[in-house]
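No value in this document is a laboratory result; all are computed from the given coordinates. All of these numbers come straight from a predicted model, not from anything done at the bench. Cβ atoms are built from the backbone, for glycine too; each structure is taken alone.
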Structure I
Amino acid sequence: MGTQVRFWMDAYKNTAKTAEAGRPVFDTVPWCEIRVLGEPDTVSGPVHKMQPDPRERFAPAWAKFQQDNASEGLVGTPLKEVPWLERGAVETLNYAGIKTLENLASVADGSLGNIPGGLALRKKARDMIAAAKNEAPLQKMSDELAKRDEQIAALKAQIGEILEAKRKKAKE
């Protein structure tokens, strides 16, 4: 059976940057899809998370992909992830070269004239980034508390198992 491989660039959520910023932050990274011809299932995901490494396993396809996609990746919150932006606005902004929330927040006044509602969109982007920065410490603390609660629940379960084992042993 033959194998088909496809590489492409897509967004991958950066958990460290997301926690720091208090809002979803994505890196543009290479992804891979591997399909065995004739089989319904595929394996896909970010290249850096796949084992064995598809860059080595499919070296010729990887080399071709690198040659065809020699542009640098974007970092930030993709516009399609911004809840208050409608699809038409996202497409309009993409056409203007604005791909992330951070790009939108940093657009110069002179460049906003070609974008319908550009000033309002930029203000909302700046407000969203500022609000997320203010909420980031609270979100980080909330995440840490949730992790601690999970650890406590696991420890309670272990203690319960130990006590139950002692009770059973004492009855014997």
Structure II
Amino acid sequence: MTKNKLMFLTLIAGALLSLQVAQAQTWSTAGSTCEPGSDSIGFYQYSNASFEFADWGATGQISTRCLVNNPLDSGTVKWTTLTMGYQDPDGRGGDYEVQASLQRVHKASGAHDVIVTIDSDSYATTAATSKSVTFTHTFDFVNYAYWVALRVNRNDSVLNPKVWFASLK
């Protein structure tokens, strides 16, 4: 094999290895795979991937928590963006709201922190969409447990807001 071919194959192999590392640093979940809170029992349903109100007469808040694990065998993830896929039927209005928030709890002390929240009421969009918010945080899976909390609020039962995914990149 010539020296140029060997160098070319080495570059390609390096590029492919880099791609695998970049892909390993994405976490995502469907809203229907998360664990609903006890306060949501009887009020929520899963519709395909979506987490939403089950009863068209129910109002209030339903919530679910999605466990976040470190996808790397070693090292620290460098996530800087929280994204959620959702539908808020009144956009910035006050009748419906969908939120996703990245949170953590200290394993020894139980101290709780909200790292970042994305709120559908910050956007005028009423159609199905996804929105992202950036943040700065140094993840520490040794000392903290992480999750994404998904919340759906409804002040009237005319329409049904929903969330179907959250991701960290």
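A few points about this structure:
- Computed 32 for relative contact order in percent (Cα under 8 Å, 6 or more apart) - originating structure among I, II: II
- For Rg and Dmax of the Cα atoms in Å computed as 23.6, 84, the structure of I, II it came from: I
- Test item: helix-only ellipticity at 222 nm (-39500 (n - 2.57) for each DSSP H run of 4 or more, over all residues; to 500) calculated as -4500, pick one of I, II: II
- Each of I, II could give distance in nm of label points 7 Å out along Cα→Cβ at positions 59 and 99, but the derived value 2.9 comes from I.
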